[in-house]
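In structure tokens below, several structures.
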Structure 1
Amino acid sequence: MRRIVLHSPVLLAAGGALSLLVLLPATTQLAGGSTGGCDPSRPAVAYDGHGHVVSSPTAPTPCLSSTGYGGAETSIVSTADGTLVYEPAIITPGLAGTGFVDGLPGPRPSTQLSPGGLAVSSNQGSSWQFQKPAGQTWVPQDDALYTDWSSGWLYYYALSPDPAPQSGTAVQDQLPAGYAQINASPDDGKTWFHTSIPGHIESENPRFTAAPVPSGGAPTANHGDVVYWCGNNMLFTPSYRACYRSLDSGISWTFASLLFSSPVPQHSQCGTKAETFNAGDGNYPEGAPDGSLYVLVNCGSTTYLARSTDEGATWPILMNGSSPRTVPADGELRVDPAGNLYLVALQGEALQLWVSTDHGTTWRAPQDMTVPGATAITQWAMAEAGNGEVAVSYLADTATGTGYDGFLSVTQDALAASPTFYGTTLDAPGNPVYSGSPAPARDDFIGVDIAPDGTPWASFFGSCSATDPDPGCTGQSGDPEANKAMVGHLAGLPALP
């Protein structure tokens, strides 16, 4: 295994030294979470996996509120203790693009290069606090969030520091366009380890995963999971996707392997067709309870299932006898604590869910997770939390075609022969979460996660109107790139066993 020498990580307090150009706003307090922002008058509908509404004693309530900061393409995670972490939390710039200083004159329009950080809530979304990972603000685009419930650690990838340089870490570790900026926190963002991995020019939308040490694998420093990060080598036109691993919970990282490459693929089964990897695919590794890693390998019209048993060093495609093992569609793959596989893909107007209980050898007939009547899905995300609980968030056309409603659907029994789904729009009828069309290259994805108590949470970007009272829209009248950060959930689901 080839080793890449990385810059030494630095442990920092989240409230560490501020850049001279950045003054953070006060903590944002919002009425949201489990009570504020909920509308019991329009409960979620129950339906089966074939689009038929069914009767159910359970009627979850949709809830939607804001973090109070600016938003863009977004992710949300719930940590092991139920803390919610939302990215991005955008701070609009001041005069001539300098960082926001309270009282600074001049306009503060939100742009793709506005400095941002994370919004964190320890009270189910009732209030949100701004955090600067590794004591810095970052470009709030193309980032990644992940939490490992086994260890309790939180992981955040950022495109580049914004602005650069800032005090707190070495200048060479802040160089934009050329480093993968990886931050790891053991305490929900109170302290951070920061590592810069060279050789990644604005790696767009990479991902983390974690898994126990596999049989015969190198032991971890703290007896915890092995953590993995995989990302493209550059923005827009990547020539390879590389994977790194950490044996100390993300304090340091070493090169593991090339996962995909172009134009010559890493997997011989692809023949002369390059593996599909770009800014928006879901072909990233997912950790399994035995320490192995599963990944979808898409070549043209065929999607294979590969599995690494050596901490990401190799990625052989699994075989069914003499034939490579394929999956029903190219989408998003998840693995639960029992080793069951869940696959979600958008097929026409439906978000289809497949389940495999035999490591992908066979797959059950798909179930439609989409709320009956939802059409023209433009973006979606998937989460799985074990015990058969699967959730999807998605943006779908409004009935009048004037914007996009934010939907959230969930099942707690995906492993059953006939699962029951609950879903609805989180926004009120006639008040879409986003009006018009999402801005290209700024609003590429939305998020979803399931908290330890089983509550599904969704994150959206919401458009700002000229008279929007949301704090994230303040001073943004007429700015086409201005968004607010919206977060919602379904309250009142049955307690998990």
Structure 2
Amino acid sequence: MQKSEIFSANVPRYTSYPTAPHFHTGVDQSTYRQWLRQLAPGEPMSLYLHVPFCDELCWFCGCHTSVVNNYAAVREYCDLLLEEIGLVAGALGRRHPVRHIHWGGGSPTMLQPADIARLNDEIRSRFDVAADAEFAVEIDPRGLTQAWVDSIARAGLTRASIGVQDCDPEVQKAINRIQSREETAGAIAMLRKAGVGSINIDLLYGLPKQTRESWETTLRFAVELDPDRLAVFGYAHVPAFKKHQVLIPAALLPDLDARLELTEMAVRILGAGGYTPVGLDHFAKPNDRMARIAKEGRLVRNFQGYTIDNASALIGLGASAIGSLPQGYVQNAPAVPVYRAALARGLLPIARGVVLTPEDRIRRHVIERLMCDLRVDLKAVCAQFGASPALFQPALAALSDLVQMDVVAVKELLVSIAPEWRPAARLVCAAFDAYLPQGGAKHSLFSLTFLTNYVKRLPLAQKRTLQLLTQCG
């Protein structure tokens, strides 16, 4: 077997545990209603609103979205969102405080100002949105207008997440996302002038025709824009699941060694620009709240990735949106027609979910701390959850080879990942994932023992290639 075949293996991103492939139809809208009613009075919550539409399709995209050319479909979808908000509020039976709101997509910049206003008004009429609540929106700079910025600012936007990906024209052509530097800089300037206090930039490496030189230019351009945070993701080429990705020829993608160079460049250039690493793929200014929270060991990971939001209930609104409650996870129907049909019957549009078992909660905590902190004290976990250390013995045994390779250290049940092996955190987490051996997930899984045995035979200089494990999926 070729090295590339092994190192292109994928493990879950662990934005939840159990991960989404283990959700099932046994959790339905009646289950969700019960869970909502069981939330304690005054329990703080967060809201995620999904807009599954774009003006045009970016070929790299892995999101639930579709292209629409008639705004009537978007307006009708907003009507559906209003219905769902009302159904959720009714199921809750009481107003709850909201500390965090996130609009994602697709592209929320598809929404016209009138629809932004009515969605925002409905949310604030049904929930007690805190005066200092964070309101974050994913923004496509292309075609962004002053009227749109003014409308979202009036709605209370506090943080904008700007999609950039790559600023090289050849790369942009290869992914069908033409976006000039002037558009990006102009959008950020408009948002800052409108009083938006926090700016994120999203970058993507491993794209077709991306080179060291083009990637360096993109990174330096991003630093010049002076964002508060950056997310630097690896492109996942999975045309078997996202069929439009066949428009990107695999031959144009950087190979594994090149991907590693791109990740190292990001760490070096962003570090020199004053940003500190957060989790696996985020960077933040040292005085940014996310950097401070991470330093204190209070970083959180959910379906939006890394966040400072620690609310126990995340309510997902819109087609395909995922919610997280103390009892478990739920996901709305991904297809808009199915989503619409459920609402027409007065039903919460839940398609599937999963109930958390006591063991799930323990393993979820372990995995989240490894993903966020690169370390976890299993002795403290046992004390917190009333668990036996024996629960973790199979995982620790599976990690023994990584311990010998100095990727992981285990000392008196304190598991820590070496900083230089930060990208291997997902592999370490996989050892604690009790669902992987069941084989039901859609991840390209592999034997941890086989993998580590293979890596042990590599020359020391090549072992660093293990870092690509979390970049390839």
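Couple of notes before you dig in:
- When distance in nm of label points 7 Å out along Cα→Cβ at positions 172 and 436 is computed for each of 1, 2, the largest belongs to: 1
- Source structure (of 1, 2) for helix-only ellipticity at 222 nm (-39500 (n - 2.57) for each DSSP H run of 4 or more, over all residues; to 500), computed value 0: 1
- Structure with the greatest value (metric relative contact order in percent (Cα under 8 Å, 6 or more apart), set 1, 2): 2
- Which entry (1, 2) yields the derived value 0.95 for FRET efficiency 1/(1 + (r/R0)^6) of positions 132 and 284 (r between Cβ atoms, R0 = 30 Å, to 0.05): 2
Read the figures in this text as sums done on the coordinates, not as results from a lab. Just so we're clear, the structure is a prediction, and the values are computed from it rather than from any experiment. Cβ atoms are built from the backbone, for glycine too; each structure is taken alone.
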